1. On distance in nm of label points 7 Å out along Cα→Cβ at positions 66 and 178, which of the structures labelled I, II is highest?
2. Taking 28 as the value of relative contact order in percent (Cα under 8 Å, 6 or more apart) derived from one of the structures shown (I, II), identify that structure.
3. FRET efficiency 1/(1 + (r/R0)^6) of positions 82 and 114 (r between Cβ atoms, R0 = 35 Å, to 0.05) computed as 0.10: which structure among I, II?
4. Tell me which structure, out of I, II, gives 3.8 once distance in nm of label points 7 Å out along Cα→Cβ at positions 34 and 146 is calculated.
5. If FRET efficiency 1/(1 + (r/R0)^6) of positions 26 and 74 (r between Cβ atoms, R0 = 25 Å, to 0.05) is computed to be 0.90, which of I, II is the source?
Structure I
Amino acid sequence: MPRTRVHNLNISLDGYAAGEHVTFEEPIGGAERLFEWFDGRAIHGVDGVDDPWTLDRALTSLWGQGVGAEIMGRGKFGPQVGEWTDDGWRGWWGDEPPFRTPVFVMSHFPHPTVEFGNGTSFHFVDGAPEDVLQRAQEAAGGLDVRIGGGPSTVRQFLEAGLVDFMHLMIVPITLGRGVSLWEGTDGAEAAFAVESIGSRSGLTHQLWNRIEPRSPSGQR
């Protein structure tokens, strides 16, 4: 059965995984320190990278392996709120977004599909996590679906019992404010076997594997 996965989710020691207010000028919304170490090349794999094959790179490069579709929240696609305007915005990633799969952007407001030549397409959908996941699974063609973030979106799928695997990267800083991954998820860890691995960079990688397979409806 294809899995629903979360990868490379940076989170502070005090549980924050994003800043409070995303703008065009501040796409991380004040949580930039979570990403100071990150080299975006890692998500494309280790081939062709001159740096040593570190633990951090080995784990982050799993991001795209076996994934056929992504689900993301509206805030990850852009900073706009309310009704979409015809401003030509096509996401943060320029002309070659790294996804190379269908991406389902959760939004309460309709928006035309945005397509790119490298196989990335953004589809704007409204619905419960179960419904959006079903659409993404159909588009994934038997491969896994990645929940790409931000933390509020990951939390929705976690609360619904729809996450099979989660890779968290605990960054050794405290932020004091932001968007928490854990708010309202008391006891979520009981459904998972959690393994922690420390790296020389100071990051702690947590691998959450669901103990029991979920049913298609998300129930254990």
Structure II
Amino acid sequence: MKTILTLLLPVLLYVNAAAQSNFYKLGIGGGFGVTQSFADLAKHDFGTAGYGSFDYYFTPFVSFGAEGQMGEVNGGDVNEDPNRRQFINSYKAFSLNARLYLGAIIDYRRTGFTNAIKGLYAGAGAGVIMNKMKFVVREKPDDGYIFPGSDSSKDLLVPLNAGITFNFPDRSGYTRYGFNLNYQANITLGEGLDGYNDSPIKFKSGKPDVYTYISVGLKYYFGPMGLSIKSLY
């Protein structure tokens, strides 16, 4: 019996080690994408923006981090909008975000498909957006009405994220690089996104200003190592 246990022990240790993986706990990333406004104006126009991010990974599939964005959010059309309104917001935004990946809750080793989608995630956070109107129509062309609002403001921001990250190992077999596709809906708690703050009696809305951000980006993992109870590949 003692001989059998002695022979089995290395096998058990190997199986246990094979089911675990080391991973880097820190990640930086950056990319670019397209914004679209969903404010009080009829036309939801497009703009471009870039971002940078820094994340801490509690596990390979649970992270918390910070993100900064810079770009433009556009909307309206002075010629076609019913109220002749138009704006270009040259904005900056900063937020803290938590993300949960599908790999944390499924057994992705069963099929190639589940392994391919283990990088799907959902997340939410909180932050602030700094609005600065690069262009805004303040006077209605046909009757001279002055639209109230601010050319510069700050609003609280609630970003909601969904996307997928495809990770790739380095020569040592550790996850080092990532390619990310992300959809972000940003709910702003204020009236600064489009630069207009008209009376709700005159311009009924009842909805918060929102802009979406679809982006592609790259990630680089580094720093201290953690131990995952799941094999990553």
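The numbers here are math on the coordinates, done by the rules we state, and not lab data. For clarity, every value in this text was computed on a predicted model and none was experimentally measured. Cβ atoms are built from the backbone, for glycine too; each structure is taken alone.
1. Numbers: I: 2.9; II: 1.8.
Going through I, II one by one, distance in nm of label points 7 Å out along Cα→Cβ at positions 66 and 178 is largest in I.
2. Working: I: 28; II: 24.
Only structure I yields this read-out.
3. Numbers: I: 1.00; II: 0.10.
Comparing all candidates, it corresponds to II.
4. Values: I: 1.6; II: 3.8.
This value belongs to structure II.
5. Values: I: 0.90; II: 0.10.
Only one of I, II returns 0.90 for FRET efficiency 1/(1 + (r/R0)^6) of positions 26 and 74 (r between Cβ atoms, R0 = 25 Å, to 0.05), namely I.
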